[in-house]
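Right after this note come the structures.
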Structure I
Amino acid sequence: MRAIILLLTICLSLPAILPAQSNTDTWTIHADTINPTNYYGVTVANGMVGLVSSTDPFRAKDVVLNGAFDLYGRGRVSNILKTFNFINLYLDIDGRRIDNFKQTTHLRQTLDMRRACLTTTFDYQDKATVTYTWYALRQLPYTALVDVTITAHKDIDIVPASVMEAPDMLKDVENYYNEIDRPHVTISLLTSTAKSPTGRLLMAASNSILFDEPHGSEPNVIHEMWDNNMHLVKFKKNLKAGTTYHFAVVGSTLTSAHNDDPLNEAERLTLFATLQGSQQLIKAHEQAWQQLWQSDIVIDGDDTLQRDIRLMLYHLYSFAREGTAYSLSPMGLSGLGYNGHTFWDTEIWMYPALLLLQPKIAASLMEYRYQRLPAALKNAASHGYKGAMFPWESAASGNEETPVWALSGPFEHHITADVGIAAWNYYCVTRDKTWLKEKGYPILEATADFWTSRVERKDPGHYDIRNVVAADEWAENVDNNAYTNAAARANLQDATEAARVLGLTPNPDWINVRNNIPILRFPDGVTREHATYNGESIKQADVNLLSYPLKEITSPADIRRDLDYYQPRVGEGPAMTHAIFSILYERLGLPAKALSVLKEGYTPNLRPPFGVIAETATGNNPYFATGAGGVLQAMLNGFGGLDITNTGIIQLPTHLPTGWKSVKITGVGLNRLTFVVKSTN
């Protein structure tokens, strides 16, 4: 992970502040208390648009748009962009605005992971019960819906409003309002455009109110513009006691990075959704998620862990989508963390679970890298190397986007091997030889060529890789880092195998270099993290990655020796490190130890009220999708026994912890296979 020095304090008491849950309901998470000083929002996303919940009624904290970057803010590098808050509402009841949850009673927010929606419900005095639900519509990548019901307990007057607000970072905001009147429907379009901070992108959003009343009897809509950064449409309705009123707001957002004409396209997409109606939109959304949930991890015997795993799957599924060329950031679509950039977090931590459970989404992640291969070729050439050198931080262009103060940009070269390994694993799972020939092999060939020029061939039979930032990022500018060297060896081996699969003659220097890259060891046989490593504390897993996922070290005695040495040297660490320890203990036949280190690694990182995962036990930057990816691998490749080999997916023998009856993994690979592990206790 990134080079950030953190206080190493484990806050094991944190999970106790999470909401109590039913022992049988592992699909929903309820938040009955909204504490503004201790609230970490949950994200509703569809792989393109991310809506982050807040402590204000009807309001999104952030609306994040995938694939949209511009130069602003920290580091003088591209940052992912917020877009318009286009699903925000306000509600007046009898002339009083509900703008704070302190005005309400019986407040509850519920994340329904099966249906991928967030519902907030509350009572306002003794006058009404209000419920609203967010959907980032899975079937419509640029579109979201908020569905609202108000049940009157007394005769009341309501004034709901749909508010379009531009974030501060945007400039040159222009607002539009248009009514499209047809014999069977009148559509009121609330639209805004703005330029990104440098003016590079044009951003647009549009929304419309969906009424249930027949055409001609729906409320009159009034447009108001408060200032250049915010305008709204509102309507008034009188409700009799005992009646329930329903309406919805649907909207779309995109930029010139997505479409050459974002203004008109945003309005077209909103019109398209409006004419379908809220019920049809929600039904199609739920059907799309039903398809995604055909790939699931089912634990019989630990409901708390089951709910945590579902939340992690939900977020990974929410942060990416098939049919795109977009990748994943460590924080997904939950905000602007890590500038929205793509690191090795994708290929080594998040991608493996998606490759097994959602290979079509994994194809999008690989397409992102393939389309940026020309930039990686130029990057290698500019550093005096052959082949392709992928950037440590990547955004829209595929150029290096690491801030210059971070040495990982020019020196954390294992990212190139990570991309190559991911490409080979995609072929191993899908067996798609056409893809391998057209896209996978060009990546593998170029990344392997990089290592033939990156090594220093000073001694026969000993090719050093000097001056790198290790996977343990506290180790900067070191020689022969264990993970970097082993990843390079794997990359060179995979490229050779890929050539053979395609009937090509592999470059003989690939295997020559692979066989001469050293893996250093201490006299007692412990793998040495790098040439000058002498037992100091480390930030995160490095050497232990040689056992999984790299399979460089396979002897159980060697795996255990390295575990015993390095596990005590990792402090708090980012949330994914202990998942590697868990996998290795499980594969060594120690399921109880595997479970304990897994929970030790992530439960202190859970944040209220939904249990979203932060990067570290003392950090507060959820949602940390990288950590979720590690935990999911512990379930899939540890307790579930799944293993990606050159001949496809196999299942290794495993043993379950005491109290677990079974683990069932459904929807694996393109053939949607099911794998089951049953307890022998």
Structure II
Amino acid sequence: MPRLLPSLKVRIALITTVLAAVLGGGIVMGSLYYAHRDLEDALQNQQDSIVKLSADQLDTAMEDRIVMLAHLAPQLREPLGRAAHLAPDVLREQLRDTVARTVPVPSAFEAVMVADVHGTMLTMDGMPADVSDRHYFREAARTRNVVVAAPLRARTDGSRGVLVVVPVLGEAGTFMGLVGGWLNLDHPNFLVEIGHSRLGTTGFYCLVSAGAAPVYVQHPDPARAQQPARPFGDTCGVDDSASALEFLTPTRPVIARRLMATTGWELVAVLPAQEAYGPLRQMQQRFLMMSGIVLAVVALLIWLAVRQLLMPLSRLHQVVRASSSDVDAFERLPRRPQRDEIGDVTRAFIRLMRDVRERSRQLSRSERRLRAVTDTFPALLAFIDTDERYIFNNLAYERAFGIPVDRVRGMTVRELLGEERYLRARPYLQQALAGGVVSFEGEYLFPNHHWMETSYRPEWSEDGAQVVGVHIHVQDITERKLETLRLSHISRTDHLTQLQNRAAFESHLRDAMALSRAEHRLMALLYLDMDRFKAVNDAHGHATGDLLLQAFALRLRRCVREQDHVARLGGDEFAVILSDIGSAESAQRVAEAILESVGRQFYFDGILADVDVSIGVALYRGALLSEEALMRMADVLLYRAKAMGRGRFEMGPAELVAVEA
């Protein structure tokens, strides 16, 4: 032993002290961590409630103004309809009177503008301005719906504000122009006030617009107003990264967000970490100081106690060193050692010296078995005799079955596995007991869903005449199986919509047609094509097109039964397999449900997408028809529906439609 190495009692005292310090420190750190997390959750919930209330107030204020403009728009039909026959001054006077009767200015809006169908703004005074190139004008003319524009600069006076636009529609729904209310962001109003509102002492709000290029509608820093913002998870420009020890030195602010229902804008509230966690920080400092004092005292007491308790080891140490040359040295130890761990070690040493020869023989037998099985493997390793009783098993059995190792030994395979698992394994076990090497896989649901691979290898007697037992090797292959299933699922799933892809669709179609032929049951194949999808994709980009496909797939999935198969064949083409529908009316109801569901407009980040769907419904009941022929029939019916006006369905063949009706 090196001279500089401390004695055993010194090392134990040191280790015990360190472990006590680590344990105590862990308890302290854990307490501080959970205290921080609980406070963080409480603050987040509080901020979420505050932001929801503020967003609801903004929505209410915006909704009131939209209602005013919506009430005003029908009153402008007559003046705008006669605009070509009126002098500009007369027209402006009529518009001024109509607006003044309906919209309070400037309490509701700083100004109200009216534009005709050509985008000419019929201002109350001065020369008319052209707004036909403005995004809000084009959107109002296209969608015939309310548009809340992102912050912009007025062309008349250069002021910065938000324009709320309502289209003026004729009796037949034709676009005649628009009326817009101007909220000047340089003057006091409900949008400006949110930027000056405070959360606590140092917290603040900001308001982010919607769309592909969001900007700050309001920000406490005037220089950042109308500057670009993040489209997702904006933090009002504040760094929200956490420190390495966030629960001790918090730096991440408490941020809450809420989308406005009327505009799609996002209201963001930021409460700096210094204010949010200030009281907790003071408590932590006091707690750490007191914990350090307590840990120091405990460490000192442990050191003294261990040093005193390990004094008897010195005498045992001397005898053990002397036993290397004097086998009778243990006789110098007390006949009745003290009743503690050191006494137990002393008695064990005495027994060891007396039984060394017997221990040697037992060690020799143990070494042979330990070479075959070992407790260090994670797999289940065991040896059973010809009566199927466990002679040896490793510690993995204790982890797998929750039974101590000593209790497993002597149990039969049937007793350990249970009746169900034993009956599945018995044929393979019998093969192994007959001398064969067997390997098989099994799927199990208890205690959780998993797969196991089991191998049986017989052990022969020394003369090789008979099998004396079986070595069992069982390993968990769940990860390998799940990866195989995951890859199989990916290969049969459309990555965008998570519906089945063409390969999965063709496989299910073959199975459905085979079942229909075997049991003479009615089924239906629906081919679907979205009308005007390309226009949405070209106008708003592929990202919006992808969102539209995903929303369309979700609505389509809701219109069919759980056992029906829905697939995306490519682009905006989809297919549905309805097995065992009973009658043609069932397929008709599904088609009508799809048309009704898709007929409702799609809304994405301030964009309204208006699309229809054309459907071809091909019925089938066990006829001598191939899968390709049935798909061609559905395709022909689909294009017949498109030719007859889109947004409808066609069903065939006529003989099945007439019979089933």
Answer label among I, II for the case where helix-only ellipticity at 222 nm (-39500 (n - 2.57) for each DSSP H run of 4 or more, over all residues; to 500), calculated from the coordinates, equals -15000: II
Among I, II, which structure scores highest (criterion: Kirkwood radius over Cα pairs in Å): II
Tell me which structure, out of I, II, gives 3.6 once distance in nm of label points 7 Å out along Cα→Cβ at positions 231 and 399 is calculated. I
Computing distance in nm of label points 7 Å out along Cα→Cβ at positions 31 and 575 for each of I, II, which one ends up highest? II
For which of I, II does relative contact order in percent (Cα under 8 Å, 6 or more apart), calculated from the coordinates, equal 14? I
Structure responsible for 6.5, with distance in nm of label points 7 Å out along Cα→Cβ at positions 351 and 503 calculated and labels I, II on offer: II
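Every number here is computed from the coordinates shown, using simple stated rules; none is lab data. All figures in this text were calculated on a predicted structure; none of them were measured in a lab. Cβ atoms are built from the backbone, for glycine too; each structure is taken alone.
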